[in-house]
Structure I
C-alpha cells in the first residue's frame with residue numbers, strides 16, 4: 001500500500017438494494033484494485049447463481065463470507081487508493097453489519113458515502129433515514145451523498161435534484177450542515193461517474209465519486225488523549241505468553257508502559273507491563289490510534305482479562321461506571337421502552353446488560369431541544385436522555401472527555417433497538 005498517503009476509514013451506508021455493494025465493486029474494479037481475472041470469476045459465479053449483473057456486488061459479498069469464516073482477506077480487496085488517500089472500506093455493506101461494526105467501535109468511520117437510488121419510486125427510504133441518523137449520532141461528520149441508478153432515471157437532472165432535495169431535508173433534520181455535503185450523481189452498474197466521467201451526465205459540473213473522495217478532510221489522530229485500547233481477543237501464545245489484541249482508540253501505547261486492564265476479572269483492574277507490540281507481523285515501539293495490534297503483557301494471566309476490558313495507563317485508568325447518563329435514540333423497538341428495561345449494551349468491544357433506571361427527558365431529534373420532561377416511555381424515532389445502570393462492571397467514557405469511548409448500541413434479540421452516547425457518569 002502507498003507509504004506516506006494518509007489513511008481514511010470509510011463506510012458505505014444507505015437503504016438495502018440502493019446499490020452499495022455494486023458501487024464499491026465498481027470503485028474497486030475501475031481503480032484496478034481488483035483485476036480482470038478476479039472479476040471474470042465473479043461474473044461466472046454470478047451467472048451460475050442466476051444473478052447476472054451482481055458481479056460487482058459479489059466483490060464485497062465474497063469479502064463478507066471470508067470475514068465470517070474468519071480468514072484474513074487479501075488486503076487489496078478492501079483497501080483502495082485515490083490520488084490523495086488510501087482508504088479502508090469498513091465493512092461489506094449491509095444494515096446489520098454496518099450498525100454492529102460502527103458501534104462496537106471495531107471501526108470508527110472517518111467518513112461515509114450514503115448511497116441513495118434515483119430510480120423513480122426509490123429515493124429516501126426507512127433505512128436511508130436511519131443510517132443518516134446513526135451516522136450523526138455516532139459522530140461521522142463527513143458525508144458524501146451518492147445518488148445512484150441515474151440510468152434508471154434516464155440520467156435526468158430533474159430527478160437528481162428531487163432526490164437531493166429529499167435527502168437534504170433528512171440531513172437538516174438531524175443537524176448536518178448541507179453546505180458541507182457534496183451530492184454526486186452516478187450509475188454504478190454501467191459505471192457512470194464512479195471512477196470514469198460519463199457523457200450521460202453533461203449537466204453534472206462536479207467530479208466523479210472517486211475524485212470527490214479526495215475532498216474528505218484528513219481526521220486528526222487523538223494521540224493527545226489518554227490511552228484507551230478495548231480488548232478484542234486474548235491469546236496465550238507458547239513461548240511468548242499472554243497476547244491481547246485490539247485497536248488503539250485514543251492515546252499512545254509504548255513498549256515498557258505500565259498498563260491497567262479495566263474492569264478485569266475482579267472489577268478492580270489488572271496491572272501489567274507491555275513487553276512487545278506487533279502489527280501485521282512487524283514489531284513496533286509504539287502504537288497509535290487506528291493501529292490494530294497484538295501485544296505481549298507481562299504480569300497478567302489469560303483468565304484475568306477478556307474481550308470488553310479496556311487498557312489505559314496506570315496513571316490514567318479507564319473509567320468504570322456504576323451508572324451513566326446517555327443521550328439515546330430509539331431505532332427499532334417492537335413496543336416501547338420504559339424504566340426497568342434491561343437490554344444488552346454494546347460499547348466498544350464490551351457487551352453488558354444494562355438497566356434503564358430513569359427516562360429524564362424526551363428530545364427533539366432534529367434540534368436536541370427538550371420536548372418532554374420525565375415521559376413514561378419512549379418509542380421508535382424518539383431521542384431521549386436516560387439514566388442507565390450496568391449489571392456488570394463496564395468501561396465507558398463521557399462524550400466530553402473521550403468521545404471515541406462514549407458511543408454505544410443497544411441490542412435486543414438480535415436487533416439494534418437504540419444507539420447513543422454517554423454524556424455523564426458516576427465513577428466506580
Structure II
C-alpha cells in the first residue's frame with residue numbers, strides 16, 4: 001500500500017471512530033442527520049452529500065437532507081421512485097455503487113444537475129441497511145482532490161454507511177419511544193380534562209331534585225357524556241349522550257357537544273327543539289361518519305313533570321318509590337349528525353317523590369361476558385335496578401351488576417349511567 005493510500009485509509013478510520021462516537025452521543029434526530037453528512041463530506045473529502053430516507057407511507061425514497069460546499073444544509077421536498085437514478089437503483093438492488101464518471105452511467109439522472117446547476121462527476125452511493133431492512137440511502141458527490149472516487153474511498157464509504165445505519169436505527173427507535181410517550185402523555189392530559197369536565201357536569205346544589213352519575217371510558221378517553229343544566233326559569237334539563245367510536249376523535253366531539261348544549265338549552269329548553277338545534281351543531285362539526293345518540297329531559301320542579309326526547313338513544317328506566325321498574329317507551333328519531341335537519345317529539349311523565357329515571361349508554365346494555373354472547377339486556381337491567389333507593393344506590397347497583405355480569409371480560413365500550421329524580 002502506498003503512503004498516500006495509507007494516509008487515506010487512516011483518515012477514513014478516524015472518521016469511522018468519530019461516527020461511532022456520534023452513535024452514542026447524539027440523541028436529536030435532526031442533529032444526527034446533519035452530523036452524518038458533515039462527517040461523510042470530511043472523511044471522503046466530497047463536495048456534496050445527501051441522505052435519503054424510506055417513506056413508510058409510499059415505500060419510496062424521500063430526500064431528507066443535503067449539503068453542498070459551504071452553503072449549509074437544505075431539506076428539499078424531493079421523492080425518488082424505486083429504481084430511478086443512482087439512489088433509486090441502490091435502493092431497489094440493496095447494493096452500493098462506485099460511479100467514477102456519472103455522465104457515462106445510464107442510471108444517472110442528468111435532469112437533477114440541470115435543475116440545481118451542480119455538475120456531478122463521480123458518485124459514491126450506499127444503502128443504509130440493518131439486517132434485511134433498508135432505512136435509506138447515503139450519497140456523496142465529487143471528490144475535492146481528484147477527478148473521481150477510487151476503490152479505497154468506496155470501501156471506507158461502505159463501512160461508514162453501515163455505522164450510519166446503526167445510528168439511524170437506534171435513533172429512529174428512540175424517536176418512536178418518544179412519540180409514544182408524547183401520545184400517552186397527551187392522552188393522560190385529555191383524560192384528566194375529560195374527568196374534570198364531567199365532574200362539573202352536575203351542579204352541587206339542585207333544589208328539589210337529585211342526580212348521580214357514573215362514567216367509565218373503554219379507552220383513556222371516551223365519547224360518552226352527561227350533564228345537568230339549570231334554566232333561567234329555575235327548572236332543570238338533563239342530558240346523556242354517546243358519540244360513535246372511541247378515543248380522541250370521540251372525546252373532541254363530546255367536548256364540543258357539551259359546550260354547544262349550554263347555548264342550545266339557553267335558547268331552546270324544550271327537549272325536542274333542543275335536540276333539533278343540537279343536531280344542526282353536530283352535523284356542522286362532526287367528522288364524516290360520526291354521529292351521536294342523545295336523550296334530553298326537562299324537569300319542571302313545581303309540578304315534578306319531566307319531558308323527555310330521544311335521538312336514537314337507549315330507552316331509560318323508570319323506578320318508582322314503591323320499587324317497580326319499567327322501561328320508558330319514548331318516540332325516537334335518528335341519531336344526531338346524520339342529516340342537517342331533524343324533527344322529534346317528546347314524552348311526558350310526572351314523577352312522585354322518590355321516583356327515579358335511570359338513563360344509560362349502550363356500554364351498559366350491550367356489556368358482554370368474557371367469550372360469551374349474553375348481553376346485559378333489558379331483563380338484566382330491570383333486575384339490576386331492583387327496588388327503590390337513592391340516586392347513588394341505584395347508580396352503584398347498576399354499575400356493580402355490570403361488573404359482575406362482565407366478569408373478567410374486557411370493557412368494549414364507554415359506559416355511563418345517569419340517575420335523577422325528586423326527593
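Computed from the coordinates by the stated procedures, all read-outs in this text should not be read as laboratory data. Bear in mind the structure is a predicted one, so any value in this text is a computation, not a measurement. Cβ atoms are built from the backbone, for glycine too; each structure is taken alone.
Between structures I, II, where is distance in nm of label points 7 Å out along Cα→Cβ at positions 158 and 406 highest? Top value of distance in nm of label points 7 Å out along Cα→Cβ at positions 158 and 406 goes to structure II. Determine which structure produced the value 26.4 for Kirkwood radius over Cα pairs in Å, calculated from the coordinates; the candidates are I, II. Clearly, the read-out refers to II. Have a look at I, II and say which one yields -13000 for helix-only ellipticity at 222 nm (-39500 (n - 2.57) for each DSSP H run of 4 or more, over all residues; to 500), as calculated. Corresponding structure: II. Source structure of the calculated read-out (volume of the Cα convex hull per residue in Å³, for residues 222-349 alone, 100) within I, II: II.
Where does the value 0.95 come from, among I, II, when FRET efficiency 1/(1 + (r/R0)^6) of positions 270 and 334 (r between Cβ atoms, R0 = 35 Å, to 0.05) is the thing being computed? Here the read-out was taken from II. For percent of Cα pairs over 23 Å apart, for residues 278-373 alone, which structure out of I, II has the highest calculated value? Structure I gives the largest value of percent of Cα pairs over 23 Å apart, for residues 278-373 alone among I, II.
For the set I, II, ranking by Kirkwood radius over Cα pairs in Å, for residues 110-181 alone places II highest.
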